[in-house]
1. From I, II, which structure was P(r) over Cα pairs in 10 Å bins from 0, in percent, for residues 41-104 alone = 18, 52, 28, 2 calculated on?
2. Going by distance in nm of label points 7 Å out along Cα→Cβ at positions 9 and 121, which of structures I, II comes out largest?
3. Which one of I, II has Rg/Rh (Cα atoms, Kirkwood Rh), as calculated from the coordinates, equal to 0.94?
4. State the single structure among I, II that was used to calculate mean count of other Cβ atoms within 10 Å over residues 65-72, giving 21.5.
5. So P(r) over Cα pairs in 5 Å bins from 0, in percent, for residues 81-152 alone, computed for just one structure, reads 3, 13, 20, 18, 15, 12, 12, 6, 1, 0; which one of I, II is that?
6. Matching task: 8.1 is the computed value of mean count of other Cβ atoms within 10 Å over residues 73-80. Pick the structure from I, II.
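Read the figures in this text as sums done on the coordinates, not as results from a lab. Given the structure is predicted, the values throughout are model-derived calculations rather than measurements. Cβ atoms are built from the backbone, for glycine too; each structure is taken alone.
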Structure I
Amino acid sequence: GLEATHFYDPKNFVYPFGTHIAVVEVDPDTGKVKLLRYLSVDDCGPVVNPLIAEGQVHGGIAQGLGQALLEEAVYDKEGQILSGNFLEYTLPRADDLVQIEHDHTVTPCPHNPLGIKGIGEAGTIASTAAVANAVMDALRPFGIVHLDMPYTPEKVWRAIHGNRLAQAAD
């Protein structure tokens with residue numbers, strides 16, 4: 001038989017990059033955070049399959065949105081998980097998202113013959129921070145400078161109204 005083995009060990013690392021921007025609205029009466037607009041630009045070098053690359057970014061953005069706004073593992077005082085199934089553990093749905101405005105730039109990587117970089121985690125990593133920062137910017141006028149994720153409606157409402165009560169007492 002015929003057998004061949006080949007190892008490829010590039011001389012250096014590959015660094016994809018990009019930027020993601022989220023625009024949100026916070027309803028102070030309900031604590032509900034609504035995503036109004038989402039823009040992203042990523043550079044993974046030359047895109048081999050545009051449909052797959054865009055799908056990875058969109059799926060990652062949905063996952064990051066869930067992490068920032070919805071998904072929370074809740075335990076009781078004995079350590080028993082209370083959000084152990086999808087009835088209690090909130091996941092993002094299509095109506096939680098907006099039309100994602102996505103584009104890409106192309107800066108070929110000098111460390112491999114195709115000039116390609118990764119794209120699989122771009123949406124996941126960037127979207128959590130973009131949404132979280134947008135929410136905190138929206139909460140700043142209420143005097144809120146820190147709040148742990150996820151920014152659930154109840155948590156946001158309590159922060160807004162707890163801070164209003166504290167300010168009224170001063």
Structure II
Amino acid sequence: MSGRLFAVVGPSGAGKDTLIALARAARPDLAVVRRAITRPEAAGGEDFQGISEAEFEARRAAGDFALHWRAHGLGYGIPRAELAPLDAGRDVIFNGSRAALQAAAAQFPGLVVIVITAPAAVLAARLAARGREAPADIAARVARAALQIPAGLARVEVMNDQSPEIGAARLLAALQPVSA
């Protein structure tokens with residue numbers, strides 16, 4: 001039996017990492033991918049493996065990543081080993097990129113895209129609160145929030161405009177199997 005693969009995407013500040021963490025707490029059977037990212041682990045946020053640019057390129061060239069992309073000046077990789085729970089019938093979820101969805105869907109035909117979003121004012125306030133970007137960078141990230149998801153992909157939208165608990169309940173609902 002094969003598990004289902006979910007790509008969680010959405011604009012910066014939508015709360016993707018928060019909702020994924022809350023979903024994992026509510027569903028211990030859910031496997032959450034620990035991405036490799038070319039930034040120091042001390043940068044905080046999600047649980048990720050911080051690697052250098054050189055290590056990223058070496059691992060990419062060696063085929064260690066099932067999926068990889070670049071965004072915001074960083075390299076992101078989904079290690080193949082992190083997808084092993086699929087073969088055991090477990091659902092697997094990863095924080096992805098809208099720009100990498102076509103490649104992900106080509107490699108994983110059953111991929112389900114979960115788009116987490118929030119109104120622009122909520123996104124801007126969350127980005128300002130995390131204190132990592134200058135106001136101009138925040139404005140640019142909020143402007144990119146309108147980027148579209150490629151047509152033809154199975155997708156579910158989760159509005160995260162209230163409390164994290166309400167957003168997590170909406171994400172958990174999106175992870176439920178579709179009735180035939």
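1. Numbers: I: 18, 37, 23, 15, 6, 0; II: 18, 52, 28, 2.
Derived from the structure labelled II.
2. On the way: I: 2.3; II: 2.8.
That would be structure II.
3. Numbers: I: 1.12; II: 0.94.
Among I, II, the structure yielding 0.94 for Rg/Rh (Cα atoms, Kirkwood Rh) is II.
4. Working: I: 21.5; II: 17.5.
Checking each candidate, the match is I.
5. On the way: I: 3, 10, 14, 18, 15, 15, 10, 8, 6, 2, 0; II: 3, 13, 20, 18, 15, 12, 12, 6, 1, 0.
Considering all the candidates, the number was obtained from II.
6. Values: I: 8.1; II: 18.1.
Answer by label: I.
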